[in-house]
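Multiple structures are listed underneath, in structure tokens.
Values quoted throughout were computed directly from the atomic coordinates according to the rules given, and no laboratory measurement underlies them. None of these values were measured; they are calculated from a predicted model. Cβ atoms are built from the backbone, for glycine too; each structure is taken alone.
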Structure 1
Amino acid sequence: MNIKDIKDIEKNNIKSLAIGWGICGSFCTIDDAIEATEKLMTELPPESTVIPVVSFNVKNIDTRFGKAAGIIARVEQLCGRSCIDTIEGAEPLGPEQSLDVFIISPCTGNTLAKIAGGVNDTPVTMAVKACLRNDRPVVAALATNDALSANLHNIATLLQRKHFFFVPLGQDVPQQKPHSMVADLSLLYPAVISALEGKQLQPLLLRA
């Protein structure tokens with residue numbers, strides 16, 4: 001599906017959705033991810049629900065970009081529910097509380113590598129496993145400094161994996177960080193709709 005094709009999809013043709021939202025420790029992009037998800041929620045039917053899932057790092061680490069408690073409070077206020085912050089809390093998203101789609105925004109290179117390798121040792125990776133067990137799509141908004149180095153083969157691996165999709169991405173500051181790539185979060189909504197159609201939103205790679 002191409003970006004221009006999204007214009008042909010009317011909001012009233014989209015059913016209410018149960019959306020999982022995984023938040024990982026790319027701390028410099030969490031503010032943007034929260035804003036993008038808030039916008040996404042305005043574009044979906046009002047009956048849709050967003051279930052937040054945070055990584056251990058997001059739950060526990062304070063950085064110059066914000067206190068962990070403050071991030072959790074913002075996310076919970078936006079979603080109107082508590083964050084899932086344990087592995088055992090995320091596991092029922094498969095058998096008991098089936099999701100229509102799971103978004104990882106932001107998705108770190110660390111989390112991407114774990115998913116590519118089948119490692120499930122955080123709430124977010126367990127939520128991904130829970131969603132994929134039901135053949136539901138996962139959409140990753142990547143933000144990592146090693147996308148064009150150590151994580152490049154993981155991107156390639158997941159591009160070939162059924163039900164896994166990316167928000168289109170590009171190099172953010174190629175002169176200073178030549179291996180870094182970040183998702184264009186303005187494309188989160190069309191990427192989700194495209195994934196629900198079983199298609200990767202194109203073009204995947206954007207110009208810097």
Structure 2
Amino acid sequence: MKLSKGWIILIVVIGLILLLIGWATGINNSLVTKEEGVNTAWANVENVYQRRLDLIPNLVNTVKGVAKFEQQTLTAVIEARAKATSVQINPKNLDEGSLQKFQEAQNGVSSALGRLMVVVEKYPELKATQNFSELQAQLEGTENRITVERMKFNESAKDYNTYLRQFPNSMFASMLGFQKKAYFQAQAGAEKAPEVQF
């Protein structure tokens with residue numbers, strides 16, 4: 001049986017349409033996989049930040065007993081924790097603005113904890129307690145975990161953003177509603193070396 005020219009054209013067109021659909025499906029599936037990688041990395045970032053926030057009440061209670069007249073510093077730590085707890089981000093909306101708000105709230109916690117540790121230096125009896133030493137070690141470990149998880153998040157976001165922006169993925173990504181993800185950035189002023197005076 002010989003196929004007419006019209007049937008051959010129809011089969012070729014259907015074949016091309018099926019190839020195009022398969023290709024678009026592959027791009028979509030890759031974007032979904034990479035976006036889920038970003039979401040997982042974000043969840044890990046939130047997890048370690050939450051760990052730090054969970055340690056703060058114990059730290060404040062430990063310091064309260066010894067540094068009774070340093071109430072202003074303790075209040076600043078508590079307020080920074082409350083502010084950081086109130087900033088929630090949906091992983092689907094990881095844009096520059098929302099990530100910057102989150103980062104500012106977390107920087108407030110870091111700053112308040114830094115001031116608290118300076119105050120603690122005035123109280124050798126506090127530094128000598130086992131409870132405080134353990135909390136301080138846990139906080140230091142958590143800060144290291146935060147750095148690692150932020151780095152992993154940025155790597156995951158870079159992988160996703162690169163794939164998203166490559167041609168022809170970019171055409172399908174915009175049609176399917178995939179958006180570029182924001183990165184964690186260094187705190188303002190971090191590029192300047194701290195000034196040490198003796």
Any idea which of 1, 2 comes out highest on FRET efficiency 1/(1 + (r/R0)^6) of positions 15 and 39 (r between Cβ atoms, R0 = 41 Å, to 0.05)? 1
Have a look at 1, 2 and say which one yields 32 for relative contact order in percent (Cα under 8 Å, 6 or more apart), as calculated. 2
I have 10.7 for mean projected area of the Cα convex hull in nm², calculated from one of the structures 1, 2. Which structure is it? 1
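With helix-only ellipticity at 222 nm (-39500 (n - 2.57) for each DSSP H run of 4 or more, over all residues; to 500) coming out at -27000, pick the structure among 1, 2 it was computed from.
Only one of 1, 2 returns -27000 for helix-only ellipticity at 222 nm (-39500 (n - 2.57) for each DSSP H run of 4 or more, over all residues; to 500), namely 2.
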Where does the value 3.5 come from, among 1, 2, when distance in nm of label points 7 Å out along Cα→Cβ at positions 151 and 167 is the thing being computed? 2
